[in-house]
Structure P
Amino acid sequence: MGRRKKHAPKRGSLAFLPRGRAASPIGKIGHWPDYTGDKPILLGFAGFKAGMTHVYMIDDYERSPRYGSEKFVPVTVLEVPPAVLCGIRAYRSTNKGLLSLTETWMKDSPNDLYRLLTLPDEFYTDEKLKTIESSIDTVSEFRAILCIQPRQASISQKKPILMEVKVDGGTIKEQFEYLKEKLGEEIHSTEIFSNGQFIDVISITKGKGFQGPVKRWGIKKLHHKSNKTVRGVGSIGPWNPHYVMYSVPRAGQMGFHQRTEFNKRIVNLGSNIEEVNIAGGFPRYGLVKSGYVLLAGSIPGSTGRLVKLRYPTRKSKKQSDSPPRITHIELKHTEVA
């Protein structure tokens with residue numbers, strides 16, 4: 001009886017091709033979900049990845065065999081400093097999609113904004129607000145321009161980060177009044193998200209540089225006496241067609257790609273930093289100084305990288321948004337061998 005052939009496909013997914021470097025270490029949100037609430041609300045926020053720990057919580061999934069008992073859950077700690085709503089941007093619908101109609105900015109710009117933009121002498125906030133109000137019938141969508149403040153987090157960056165967030169819920173006039181009231185004020189994560197809610201995470205993965213096909217695709221090494229190379233593919237394709245097909249494992253950039261994680265559950269959030277700060281601070285990050293969000297599981301990105309949070313676009317129906325019952329949060333630092 002002959003030897004049975006071992007099935008060993010390559011590990012890398014072809015769904016993410018081409019695997020090029022992201023244009024920026026800050027991810028981009030290309031789609032916003034539809035929110036059907038009665039009151040206007042921002043559909044996104046941002047924070048910085050601090051590290052990971054674990055919690056013990058009561059399993060509240062009714063179809064779980066351990067329903068009602070305590071379970072171990074690894075969590076990611078995000079530091080979410082308050083963001084300043086520094087601008088309002090109005091869009092109108094056209095045959096080619098959304099087109100920016102006009103925008104307005106707060107009178108007194110946030111600190112360090114001059115590091116990012118060339119600020120004008122006068123923003124003419126009141127005049128711009130009147131312009132938007134007079135043409136509000138043509139506005140189809142409002143978006144808030146948030147100014148993320150890295151100075152209030154435990155990272156060395158001083159330059160602020162601007163983020164455009166869609167506003168949904170209620171009518172267009174209610175959305176304008178909501179933004180008009182919040183213009184120039186600080187927005188906290190607790191005003192947008194709730195404990196137990198499912199959200200999407202947009203981030204850039206860790207960069208690993210230029211890697212060969214063995215590490216990049218998980219292919220098997222050739223015989224140690226093979227011609228030319230060992231850590232390569234045996235053949236890059238047939239004579240016909242006369243080109244290398246896209247499915248052939250090749251060397252190239254590995255990591256530093258934009259990825260979206262769907263339906264990450266918020267285990268806990270708040271501003272009491274003593275609940276999440278581990279002894280000695282998080283490795284390569286330090287202590288959390290402002291608000292925090294605990295997300296179940298791991299998320300892409302390196303320590304200190306900006307992570308964008310968004311209302312879910314394909315929400316799971318398996319669990320509810322009820323707050324989880326946490327029995328213990330581990331605050332001791334454990335060395336990983």
Structure Q
Amino acid sequence: MRAGPILALALLICAPVLAAPPDYPAVAPLPPLELPRDHGAHPAFRTEWWYLTGWLTGADGKPMGFQVTFFRSRPPVDQDNPSAFAARQIVMAHAALSDPAASRLIHDQRIARDGFGRTRLGDNGFDLALDDWRWTAAEGGFALHVPAAGFTLDLHAVETQLPLPEGPGAVSSKGGEAASRYYSLPHLAISADIERNGRHETLTGEGWFDHEWSSTLLPEGAVGWDWTGLDLSDGGALMAFRVRDAKGLALWSGGTLRGADGKVSYLPAGAVRFVPRRLWHSAASGADYPVESDVELAIDGEKRLFALRPLLDEQELDSRLAGGPIYWEGAVSCSAGRGYLELTGYAQAEGGEVQSEQKR
């Protein structure tokens with residue numbers, strides 16, 4: 001769900017060398033996922049992102065959230081252009097710590113066009129780089145080295161569960177013709193070392209990995225989305241989202257629930273509702289974010305409720321220096337587990353009003 005600003009950025013950067021619109025491939029029909037190969041890049045598609053979030057705990061027992069995301073965008077540029085300056089691919093990356101002790105998000109971001117040795121987009125397993133930020137395959141999973149402004153994160157993630165396809169055939173519909181190839185790795189076992197302010201911390205915890213690639217944008221009328229990925233305490237996992245219109249109402253919703261017994265339920269449009277319960281006002285952007293929301297699911301005639309509450313309110317991320325939007329992305333928990341919540345389109349919404357779907 002994180003591709004929104006990438007295409008606009010690529011178009012702006014590459015306007016002088018635009019060619020005829022490329023024939024971007026569709027996400028379906030495609031062959032079955034082949035892992036670990038499909039952990040790598042799919043450069044023919046319009047946009048792609050690798051996304052890791054999680055909760056960490058150090059020796060003091062206090063929780064901390066983290067997020068690392070790499071984005072790739074293929075703008076409508078002649079891929080056969082021999083110029084080293086031709087932006088055939090654009091690569092962006094974000095990294096953030098959500099530390100209640102700091103009462104705010106600690107964040108850094110980078111962007112570069114592919115080439116000049118600054119980026120790497122391997123197409124056979126984890127092999128990503130943007131300058132000295134690196135995401136590589138490692139024993140049992142993958143490793144990250146992120147020397148960001150304000151902190152350095154070295155992390156090792158080990159898979160503990162089977163990959164979770166986010167939709168039949170790992171195709172996630174977003175409404176209309178919009179769709180992405182999408183899978184997750186829930187319940188990753190995380191070990192991390194963080195250097196900041198001259199101090200070193202060793203932490204452990206649990207993480208959630210998403211990988212999506214697509215050639216389509218969101219459906220007409222969409223201004224943003226709400227998304228959550230939760231590692232449930234019983235060993236299950238939930239991914240749920242809604243795509244919103246300018247009035248804050250759902251144009252499309254969906255998700256995937258895997259139970260503790262391994263049974264997977266794909267949630268069709270209308271089976272997922274995000275009901276805002278409390279707003280947090282950002283003095284920096286003026287946006288009002290529903291940082292406390294109830295995620296309501298309708299499954300086989302039964303209802304399930306996940307009441308999301310933030311680790312801290314101030315988890316707004318301003319990614320404009322890397323061509324992205326202002327949005328809220330932060331660590332959340334509920335009685336059934338914990339994970340991350342992403343809220344986009346609120347800083348850009350006119351009037352900033354958030355409506356509950358109960359008002360429909």
Structure R
Amino acid sequence: MSPTAVTGRCLEGFDDPSFGSAQWNRLLTRGRSDLVFLTWEWQSAWWQCFGRGELLLMAVEREGEVVALAPLFTEAGMVYFVGSGGSDYLDFIGDVTRPEVLDALLQAARERVADFIGFVFYHVPESSATAGHLAEAGARLGLRLFNEGELAAPALELVAQREVALAAPNKKSLVRHERHLSREAALSVTHLRAGEEILPHLEDFFAQHRDRWAATPHPSLFGDERQRRFYRRLTAVAAQTGWLRFTRLDWKSRPIAFHYGVCYRENYLWYKPSFAIDLARYSPGEVLLRQLLLAALAEGARTFDFGLGEEQFKARFATQVNQVRTWGLYAPEALARNTA
């Protein structure tokens with residue numbers, strides 16, 4: 001076998017005996033996009049709760065070793081990343097810089113899909129070289145690449161912009177709201193990392209989030225049992241990873257705010273917050289944000305990632321705005337059919 005020869009195969013699900021969670025996560029560290037949303041824990045939990053169509057965990061091997069992985073699924077002739085929906089950042093896993101590797105991943109997936117139309121790769125970080133590699137692979141495989149939109153992901157650099165970062169939790173508005181609460185009663189802040197400690201708090205978190213959004217045009221995602229099941233499942237399978245972060249704020253013997261997030265590879269992610277809507281006049285959400293910023297600084301995180309979206313409050317703190325893009329890679333004959 002030549003040094004560049006590769007072979008593609010489809011894993012037998014997330015519990016494939018030849019490629020387990022440890023191998024998956026080890027391979028993840030070798031790629032440009034080492035992201036929590038690509039970990040075995042996140043991906044397997046997402047598929048168990050939201051999976052539809054056919055799972056395609058496409059692996060490429062060189063000399064018997066898996067060098068790249070595309071966690072995909074197919075539905076109605078289209079192919080998507082596992083995690084498409086609720087995952088802020090997605091990408092290929094491992095090293096896809098060699099043309100033959102990415103070609104093998106794409107071609108192996110394509111061949112397994114009847115009436116193939118194309119791929120849609122959601123939320124690929126701008127920092128990834130995947131877009132360029134997809135364009136080159138598309139040209140080789142006779143597929144056409146389209147930029148299908150972008151989203152902003154603001155972030156606060158905690159190390160590179162140290163002075164700004166240290167000042168962030170001491171902004172007057174954040175401190176004022178916390179002091180207002182503390183004058184009336186003691187504020188208790190609990191930070192949890194172990195799954196078994198977090199699980200007992202999830203039902204209160206779900207209920208508070210539902211109440212928060214009940215009177216708005218955008219109902220809480222936790223009205224959907226699949227979402228509640230996903231958070232329970234993720235908490236269970238990632239229980240001992242060390243990257244789960246759950247915060248609870250109590251005041252006057254009741255929870256007034258929660259946050260479910262992660263700190264992965266020194267990136268502290270603002271993911272899913274909630275607060276008691278009947279106490280909105282006290283701005284418990286701002287108090288929660290202050291405590292999370294302090295926690296991220298205390299543990300030495302390099303970045304406080306506000307995730308997808310350009311909400312106004314993020315602009316008050318962000319020192320940079322990253323971008324994610326969605327890429328479509330289509331068979332020309334399918335495009336022709338759709339425009340005929």
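No value in this document is a laboratory result; all are computed from the given coordinates. The shown structure was predicted, so the numbers you read here are calculated from the model rather than taken from an experiment.
As an exercise: Cα extents along the principal axes in Å, calculated from one structure in P, Q, R, equals 56, 49, 43. Which structure is it? All intermediate terms of the calculation are to be shown ahead of the outcome.
Values: P: 83, 55, 41; Q: 56, 49, 43; R: 71, 45, 41.
That value comes from structure Q.
In terms of relative contact order in percent (Cα under 8 Å, 6 or more apart), which of structures P, Q, R is highest? Show your work: numbers first, answer last.
On the way: P: 28; Q: 15; R: 22.
Biggest value here belongs to P.
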